[in-house]
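Take a look at these structures.
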Structure P
Amino acid sequence: MQNGIEFEHITTDQGLVDFCEAVRGCEFIGFDTEFVSESRYRPQLCLVQVAADGRYAIIDTLAVKDLSAFWDLLVEGDHVTVVHAAREEFMFCYRACGRRPKKLFDVQLGAGMTGLEYPASYGNLVSRLLGARVDKGETRTDWMRRPLSKRQIDYALSDVTHLKGLFEVVSNNLSKLNRMEWFEAEMDIWQTSLEKTENEPQWQRVAGISNLNRRALAIVKELWIARDKEAEKKNRAAKRILPDDLLVELAKRGTPDVSRMKAIRGFDHRVSKNMVDPISKAIEVANQLSDNECPKKMPRGKTMNLGLLGQFLNTALAVVCKTESIAPNIVGTSQDVRTMAAWRLGMIELSSPPSLADGWRAEIVGQLIDRVLDGSIGIRVGNPKSDQPLSLEYLDGTNEK
């Protein structure tokens with residue numbers, strides 16, 4: 001027992017199997033993880049905390065060798081899986097068994113879709129929605145060390161003891177606002193995005209490639225793949241294997257000649273010796289591609305030239321989101337707003353509608369962008385002392401979104 005909470009401290013494979021069998025068929029499973037990620041290719045899972053219909057467990061993943069029983073528990077059955085800010089929790093499960101946790105419900109996202117700030121910390125949500133307090137004194141702890149202290153266990157347990165209460169409040173608020181479908185759609189989009197990150201090369205995320213030509217982009221892609229393989233092999237962060245700035249410089253020069261590569265400032269002391277040949281071979285592979293096989297150039301955003309109009313549109317979106325009780329940065333970023341406006345103005349062509357013109361976001365934004373652009377919506381100051389001093393003014397006499 002810890003702080004009045006009965007829990008199981010699981011340190012063996014059989015203990016985990018027994019626990020999973022005992023809670024199989026429950027309606028609610030909340031879980032959280034503790035891990036270390038510094039300088040690693042992937043985070044090292046150190047601890048899993050579980051709350052299942054009032055039963056609690058701490059799984060020592062450094063002692064338990066086979067976690068498959070737990071991941072199978074999450075993806076099977078008909079329970080709801082409740083988490084907070086669950087990127088790594090999702091990825092641990094997906095990498096282990098290639099499937100999504102059943103009915104994943106992220107209370108952080110759900111709270112943001114009901115008007116609370118986003119992203120809100122677990123402690124803030126517990127305080128605001130449940131009136132309780134969470135001790136976060138072990139935020140910087142080293143979870144690789146054993147034995148675990150009483151304070152570490154208290155901290156770990158506190159991350160799941162309030163998940164059911166948060167789930168009940170947030171899901172009730174979503175239902176009151178008729179936004180459960182929106183939330184479920186957003187959870188699906190979010191999980192699909194994470195699956196794509198895991199299954200497809202993410203070379204487009206390399207910093208500084210927006211101005212490169214197609215051949216250089218082909219080199220970036222091949223270098224990214226070579227770097228990723230080496231990073232996984234050595235379990236090191238990819239950028240420690242080959243930093244982005246060096247990768248881009250190699251792509252610009254486009255030569256597989258080792259002596260010319262080594263002439264780049266910093267190459268010798270920032271790139272390990274056993275990466276020199278893979279780098280050279282990757283550049284050779286890219287150079288042998290036909291022009292049509294090279295990636296298309298990265299889209300250049302004319303959206304950056306909207307200036308004051310972009311600022312006005314962002315303000316209008318913030319006002320609408322405040323009125324509609326949803327966090328603006330869930331609906332869209334400033335870049336999303338500029339992209340939407342540029343698309344409407346015919347400044348850019350897109351293969352599919354921008355995010356703000358699709359799904360539940362279109363319901364929030366509605367005709368906002370169009371009506372700002374045609375001058376039928378203005379912004380005025382209502383009560384400058386209130387937490388919502390601005391409001392939209394429909395200059396054509398209507399009051400539609």
Structure Q
Amino acid sequence: MTSPFASDAPKDRALERRAWLLVGFTWVAYCLNYSDRQVIFSIFPILKFELHFTDAQLGLTGSAFLWVYGLCSPIAGQIGDRFSKRRLVALSLLLWSGVTALTGLSHSVGMVLTCRALTGVTESLFVPAAVALLANAHRPENRSRAFALYGTGQLAGIVVGGWYGGFVAQEFQWRLAFYSLGLAGILYCFPYFRFLSRFSEEAHVETKKSGSVLAVTALAKIPTYLVLCFVSSVFNLTLWLLYTWLPDFLYEKFSLSLADAGYTATVYLQTASLVGMLVGAALADHLYKGWKSARFWLIAIGLSLGAPCVHLIGNSDSLFFTKLAAIAFGLVGGLALANLYISSFDVVPADTRASAVAFMNLAGYLTSGFAPLVTGVWKQTVGIHRMMSYASLLLVAAALALFAAVKYLVPSDYKRVH
């Protein structure tokens with residue numbers, strides 16, 4: 001006897017193929033996203049020499065971006081929940097690529113910082129809508145893998161931005177790095193938008209809708225989600241401490257060249273994070289089928305194991321052990337990277353997904369915005385190595401908070417929206 005659902009099978013397979021194609025197309029955009037925000041950190045010594053930046057002003061290049069990005073994220077999330085996510089991600093790519101090219105024209109500290117703030121505004125539109133679009137396209141048991149594959153674009157972008165910026169500045173001229181990356185993003189807008197315009201926003205929805213006009217009113221009532229926002233703030237603070245200052249830290253501590261410092265600061269950490277993300281995502285999707293809190297457990301374990309690694313990155317006396325510590329942090333930190341955003345979709349209403357990502361960004365980026373600036377101000381007195389030790393203690397606190405949430409909060413919050 002023929003199943004009455006047999007005719008739906010080809011349609012389901014076609015939708016699944018397009019969902020994975022969406023991951024691929026969005027991966028390229030996300031790689032450009034992180035390349036454009038990361039490239040400046042590899043040319044700190046040149047900015048000090050040519051444009052007369054102080055250490056505090058160098059730190060502000062990271063902080064200005066992060067604070068503006070965080071403050072704009074809730075607005076971007078609300079827009080993403082109410083309007084076309086496809087058009088929003090393509091528009092964001094076009095705008096931030098233009099600002100990246102404009103950064104290459106900067107001839108003063110003020111103009112560089114203005115461009116960094118504009119980069120924060122334009123890039124903030126992308127991630128909430130992109131993550132929600134991916135989640136809507138994939139079933140719950142596939143979401144961690146879909147997000148992890150997309151998330152490797154972040155890791156690739158950090159490596160590209162870190163290495164490419166240092167290489168171009170060393171071999172050619174630092175402005176060329178911004179011009180070329182900006183042009184690449186503008187050109188990619190055309191095939192990306194063409195694919196998105198033919199892509200349906202039909203969603204896999206397994207949670208109830210909030211019915212709230214403003215997503216924040218619904219999200220604020222979910223204790224587990226609030227804990228995730230705290231975890232996001234601590235984890236992002238740690239990441240941006242490493243992303244911003246590790247190239248300069250290695251350049252000064254081990255007397256590396258600009259290109260070698262940018263490469264060493266990014267490739268070991270990000271390659272290991274790639275492996276950790278993919279393994280963590282596959283494990284999360286597998287465990288999720290029978291253990292709905294699996295994603296939360298994996299995040300907490302990753303934070304716990306990552307804390308001593310961050311301390312060792314800043315306090316190892318040899319470059320070899322610094323690299324090993326970076327690899328170890330990447331592997332265990334990948335567990336959190338793969339599941340942090342996606343775990344929130346297990347406890348939030350279906351019509352608040354973009355806003356859920358956005359408010360986690362707000363918490364994460366407002367807090368982490370202090371990491372580049374404070375480290376720049378305290379670099380000569382406290383030292384970057386001690387700042388990394390303090391960050392490792394914060395990771396332990398975040399892990400403990402999440403372990404408690406998994407036991408006491410997740411079951412009731414999960415039940416409330418399913």
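Taken together, the values in this text are just the output of simple stated rules run on the coordinates, not laboratory data. For clarity, every value in this text was computed on a predicted model and none was experimentally measured. Cβ atoms are built from the backbone, for glycine too; each structure is taken alone.
Remarks
- For FRET efficiency 1/(1 + (r/R0)^6) of positions 126 and 270 (r between Cβ atoms, R0 = 30 Å, to 0.05) computed as 0.95, the structure of P, Q it came from: Q
- Winner on FRET efficiency 1/(1 + (r/R0)^6) of positions 214 and 254 (r between Cβ atoms, R0 = 41 Å, to 0.05) once structures P, Q are ranked, highest first: P
- Source structure (of P, Q) for helix-only ellipticity at 222 nm (-39500 (n - 2.57) for each DSSP H run of 4 or more, over all residues; to 500), computed value -28000: Q
- A value of 34, 25, 19 for semi-axes √(5λ) of the Cα gyration tensor in Å, calculated from one of P, Q, originates in structure Q.
- Calculating Kirkwood radius over Cα pairs in Å, for residues 142-365 alone for structures P, Q picks out P as the one with the greatest value.
- Structure with the greatest value (metric FRET efficiency 1/(1 + (r/R0)^6) of positions 62 and 382 (r between Cβ atoms, R0 = 30 Å, to 0.05), set P, Q): Q
- Comparison across structures P, Q (criterion: relative contact order in percent (Cα under 8 Å, 6 or more apart)) gives the highest value for Q.
- Comparing FRET efficiency 1/(1 + (r/R0)^6) of positions 158 and 358 (r between Cβ atoms, R0 = 41 Å, to 0.05) across structures P, Q, the highest figure is found for Q.
- Mean count of other Cβ atoms within 10 Å over residues 22-29 from the coordinates reads 16.2; which among P, Q: P
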